[in-house]
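Computed from the coordinates by the stated procedures, all read-outs in this text should not be read as laboratory data. Keep in mind the model is a prediction, meaning the values are calculated, not measured. Cβ atoms are built from the backbone, for glycine too; each structure is taken alone.
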Structure 1
Amino acid sequence: AMAQRVAHAAVRGARALRRRLRRLWRWLLWRERFLWLEAQLQEPACDEVSLPAVRCYRFEERWAFLGALPPEPAHRLARLWEALPQSWVFAAGDAAVPVVYYCFVSVGTVWIEEFALHRSFEAGEAYVHTCYTLPAYRGRGFHSRTLQAVCAWLWQHGFQRAFAVVSERNAPSLRGFLRAGFHVTGSVVHYRLCGHVLRSRPVFNS
């Protein structure tokens, strides 16, 4: 029994050491590529029955959405919405939870943190960002199917193009965007050196 306890303690110690080394390595040197995505909006081809029930909230209706969230994300998203009042939020839920997925859609001038630039979206263009699915609901298609509903709404309201940014490491989010009709048209690479973030020059497809 003593030998087993010693062995288990050694295994736990080795795992803890590996975690610390990974964190140290990420702090010393870390590389992450962010992708610029674009979708040419068109008449929806999918059956609306397959889409989740999605509600659109305008800035004036923001408290109806924020009131369905826990305090911490609600406060953070309220500040974001105040900074980007020309935005809608699209939220999907189920019978038990009113909001299991949400995303923001903004127009006008938006600061794109990953690319370190202000982008002024023209008439007919929209930027999709701040997408989030509750952990218990991930893997059920809420992200991709809600994005399809968002693109359908945008097309019906006269938009021609939608844009987004996603980390190449975030494979589930990227798959959802690709399924919704987005494709990669640019990228930027972040390098973290001893805690400092350096960006490569953004590259966009001509």
Structure 2
Amino acid sequence: MISTYVNADDIEKEVKASGLLDLAQFNITPTSEELHGFLGPHPLMRKAGLAGTVQDIELHGQKVDFSKVEMNSYYSSVISDFIRNKLLELKESFTFETVMSSADKVRFIELARASGYRTYLYFVATDSVDINISRVANRVSDGGHPVPEDKIRQRYVRSLELLPSAVAASNRAFIFDNSSEQSILLAEITHGTDLRFNVEELPDWFAQAYVDKVI
């Protein structure tokens, strides 16, 4: 049974509330050298111009102290990546959430599988990026964090482009359409080849992003 869940948004929220991230919830106890050695050269830290702030992030036991920096999505994404890699190193079962707009997430699934993990993909998408934009706007009105519209559009396209390779990297994949209030399981794919449909009519996004490319 999977009990460890890694979500960058949850991590960002926790740190903004307290200034700290308790790694005990992930059952990992890294050293400061491991933490700084991972954060410093990370591409996202360099992209955001944050590599010079790494020493300001301190580790006290299992608590990561972010009080000397201003927490943002770059920090939460990188620390999430660190946690995932530590769990992988420890051979712990876990699940993580991602918009999957970068190929490094697919490479991570491939690495996990090569390391002996059974990998499961739960891919959720909508029939239109405008639905996603509207939902982010609703989230912001409820106090959640914003995402620029152009970034939402880019991520939507990129995640669909990566779907075939993500499925291929997974022992089992479950594809959901979340365009309406009720999510619909469209298909199950085993070992990247055994495709079983659960609906008679497929939404355009799944047909175009996956079915038309593999059948």
Structure 3
Amino acid sequence: KGVQYTWNQLPQGWKYSPTICHGLFHDTLEKGGAPEHLQYIYDILVWGDTAKEVYEKGKKITEILLEAGFALERSKVNGPAQEIQFLGVKWQDGRRHIPMDVINKITAMAPPTTKKEIQSFLGTVGFWRMHIPFYNQIVKPLYEVTRKKKDFKWGSEQQAAFEGIKQEIVQAMALGPIRRGPDIKNVLYTGDGGDGPSWSLWQKAPGET
């Protein structure tokens, strides 16, 4: 009675643990003058033009965390590498790709038979919508059957949209930084659907389709 206790370790499953953990790592790295990086909770990614540059950045971040009292598991420290998977996304040659295991999982999915199944499918493919021009128009027939006031009815229009978006996932292009140069073409795609106009801006280099 009258004694206040505090956690010295974040309890697993407590909803505020990830937020607190992310904040601790962020503040520690910022105060320590960490090089440019991406951080999500305790996952940290650094990059560079050479393996040596990546190594030096990783070494600096490791030193900052160890000096602040963090314990690091050696097996969790990877790199340098030309291809990595970070937060479910494949990064290669400075570009964002859809991992092959994700593509295989999506293409193997059977046509949904309930609203819950179609919502699950849309959640999976929707994560990669940035890779697909006209995503909203393609999947619109699928969203139609998820409306609360409508009964689930799977017809030819839904089947075509289902197969179409899976094919788009297979053919999806990698996304990279904006490119400049006389040979680079900026292509603006526009569309007009029932819910209003949409657009997407893409770049093409010689040899790209």
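Can you tell which of 1, 2, 3 yields 6.2 when distance in nm of label points 7 Å out along Cα→Cβ at positions 3 and 115 is derived from it?
Computing distance in nm of label points 7 Å out along Cα→Cβ at positions 3 and 115 on every structure in 1, 2, 3 gives 6.2 only for 1.
If mean count of other Cβ atoms within 10 Å over residues 75-82 is computed to be 22.5, which of 1, 2, 3 is the source?
Source structure: 2.
As an exercise: relative contact order in percent (Cα under 8 Å, 6 or more apart), calculated from one structure in 1, 2, 3, equals 31. Which structure is it?
Derived from 1, not from the others.
Among the shown structures 1, 2, 3, from which was the value 22.6, 75 of Rg and Dmax of the Cα atoms in Å calculated?
3
Taking FRET efficiency 1/(1 + (r/R0)^6) of positions 67 and 107 (r between Cβ atoms, R0 = 35 Å, to 0.05) as the criterion, which structure among 1, 2, 3 has the greatest value?
Biggest value here belongs to 1.
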